[in-house]
Structure P
Amino acid sequence: MSEAVLAVEAPGVSAPGASGARQFWRRLRTQRAALVAAAVVALLVLIALAAPLLTALEGQDPTTYHPSLVDSARGGVPIGPLGGMSGDHWLGVEPQTGRDLFARLTYGARVSLGVALAATVVQVLLGVVLGVIAGLGNRWVDLAVTRIADVFVSMPLMVIALALLAIVPTSFPRPVLVALVVGLVSGWGTLAKMVRAQTLTLKQLDYVSAARLSGWGTARIARRELLPGLAAPVITYSALLIPTNITVEAALSFLGVGVKPPTPSWGQMLTAADVWYQAAPQYLLLPAGALFVTVLALTVLGDGVRTALDPRAASRLRIGTGRKQEAKAAKGGAA
C-alpha cells in the first residue's frame, strides 16, 4: 500500500520511481571504468548475436573442416604465418581440423554468454521466490527453506555438476543442460538467504503493515510492496553471478562434460588447445583472452552497478582515488 502513503520529502531528496532510475544512471555515469566495461559487454553481446552475419561476411562457418590448411606431416599445425591468418580466415584456423577460429570464437560467445545468462535467470528466480517465501512464511517454512539453502550453499558445485552431466543422455541439448545444472546447483542458495533477511526487514515497515491491515493478501504484498525494495540487492548480486557462471561453464567444458563438439565453446577450445600452445599459440590465447576480457568487464560492471545502487559503499575499483583528489586539493590550496 505504499502508493497510498503520502511521504514528505526533505529538500534535495528526489521522489522514487523514474527519478530513482535517473539517480542510478547519474551515479553510474561518474564511474568511467563501469562505463567502459558496459561498452565492452555490449560489444560482446552484439558479436554473439551477430555471429551468423559476421561469419557470413568472412565466408566461413564454425564446423567446416579445411584439411588443406593444416600440415599433416607436422601433426596438423596450421600452414602459413600466425596460425594461417589470411583474408579468408581472419584469425587463422584450428590445428588438425582447419576449422575457422573467428567463426568458432563468435559462436562460442553465444554459448558462453547464453549459458551464463540462462543459469543466472534460474538462480535469481529460485533465490527470490524461496527467499520471499521464507521471509513471509511461518517458523517451519522459514526453517525448511533456510536449511535447504544451506545444503545447496555447502554443496561442491564442480563435483555435483560433473556427476549430473555425466549421467544425462547425450540427446539432451547440452547448452540447456549446462545452464540448468549450474542454475539449480549453485548461486541461488546465497541469494535466497539474502532475500530472506531483506524480506524480514521490509515486512516490519509501516507501509507493509498498512497494506496487511487493509486486507491485502500475502502474494499481493510480496508483489507490490516487497519486490520493489528487493530490486537493488537482487540486481547487484545478479550482475556478479554472470561472470561466475561464465567461468563455471568454461571449467565444465574444459573438463569435458560441458558443451560437446561440434558446438563451439571457449572452454572447449581451451581443452583442445593445451597441446598446441607452442606450435599454434593463438589457438590458446584467443579463447583465453576472450574469457578474461568478458569476466573482467562483467565484474567491473557489476561493481559499478553495486556502487550506483548503494552510493554509501565505496567502490573497490577506486582505491586510491580519494588520496589523489586530496593531494590535488592540497596542491591547489598551496598555490
Structure Q
Amino acid sequence: MGLQSNLLALLFSLHIFSILLNKANAKVPAIIVFGDSSVDAGNNNFIPTVARSNFQPYGRDFLGGKATGRFSNGRIPTDFISEAFGIKEYVPAYLDPKNNISDFATGVSFASAATGYDNATSAVLGVIPLWKQLEYYKQYQKNLTAYLGETKAKESISESLHLMSIGTNDFLENYYTMPGRASQYTIQQYQTFLAGIAENFIRNLYGLGARKISLGGLPPMGCLPLERTTNFMGQNGCVTNYNNIALEFNGKLQNITTKLNQELPGMKLLFSNPYHIMLHIIKKPELYGFESASVACCATGMFEMGYACSRGSMFSCSDASKFVFWDSFHPTEKTNSIVAKYVMEHVLAQLLE
C-alpha cells in the first residue's frame, strides 16, 4: 500500500511539474532573431555574397550532417536557446524557401553573417543590413496575422523572445579594416554611434509590439583565432585593446538596457552578455573538456573562415568538440551550447518567472 501511494505521489508531482513546464513554455511561444553570423541560420545562402557557409565541412555535426549556412560545425546559440524554452531544436532562416509561416510561427532568424549595426558594415560584403532585417520582420508580422488572426498574432509577438546578437563586425570588419569610419569617428565616438543605432532598433521593435528582448553583448573579440594569429607583437596572445573595446561597448549596451526598461512600459529588456563566460572558456579550456582555444578546428585553424575553410578542409580536425573555435571567427557547437546554457540560466530564465 505504501509503495502504491508513493507511486501515486510521484506521478502526481510529475504531472504538476509537466503543467508548470507547459506554462513556462507557453510564456515564450517563439524565438525571433536579429543579428550577424553568430545567429545566421542560413539567410546568406539566398543573397549574392561570399559570406556563406553552406558547404562542407560546415554543418558536419548538424542534424543529418548538413551544411545549412550556420557558421559552425553544428548548432548555434539560438538553436540551443529555442530548445531550452521547449520550442524546437533549431530556429529556421527566414529566406529559406523550404520554410513557411507555420514553421516561422514558433521561431525565425532574420540574421545575416557579416552584418552590423552600421549600414557601412553590411555594405562591405553586400549582406542584409539591420534595417532590412526589421523590414523582413514587419513582413513576417503580416504573415503571422494572416496565419493566426490579429489577436493571437499580437499576443504571440508580445510574448515571444526577440533576440539580438550583433556588433563584432562593426569593429573588426569595418572600423579597424576599412578606411571610412575610422576617419570620421574616434573609437569612443563610434561606440556611441553604434549604441544609438541599437537603442533605436529596440525602440522600433517595441513600437511593433515586442516586449521581451535580449540585447546581446560582444564576446572578447581580441581572443578570436584570427586576431591572435595576426598579433605578432603580443606572441599570438589575445589583443587586449579589442577586448577592452568590447567591454566598453558592453557597458553602453548595459546602460541602454537600464534606460529603456525605465522608459518603456511593459518592456522586459535583458542584457545577455557572453563576454565573461567566453573569456573563461578561452583562458581555462581544459575545465570544459577542450584541448585548444588559440587555433580553430577548420583548416589550419589560424585565419580561415568561409570558403577558405572549404578549400583547406583536408587539414581540419577530426573532433570539433576538442576545440573552442570552429573557424577563425566562430565557436564550435560545443562552445555554443555552453554559452547558450550560461545565458539561459543567468539571464533568460527571468522570462519563465
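Of note:
- A value of 18 for relative contact order in percent (Cα under 8 Å, 6 or more apart), calculated from one of P, Q, originates in structure Q.
- In this comparison of P, Q, the computed figure 35, 35, 23 for Cα extents along the principal axes in Å, for residues 33-144 alone is attributed to Q.
- Value 3.3, calculated as distance in nm of label points 7 Å out along Cα→Cβ at positions 233 and 265, assigned to which of P, Q: P
- Structure (P, Q) behind the derived value -21500 of helix-only ellipticity at 222 nm (-39500 (n - 2.57) for each DSSP H run of 4 or more, over all residues; to 500): P
- Of the structures P, Q, the one that 11.9 was derived from, the read-out being mean count of other Cβ atoms within 10 Å over residues 137-144: P
- For -0.72, -1.00, -1.15, -1.32 (log10 I(q)/I(0) by the Debye sum over Cα atoms at q = 0.11, 0.13, 0.14, 0.15 Å⁻¹, calculated) the corresponding structure among P, Q: Q
Just so you know, all these numbers are worked out from the coordinates, no wet-lab data involved. What you see is a predicted model; the values in this text were computed from it and never measured. Cβ atoms are built from the backbone, for glycine too; each structure is taken alone.
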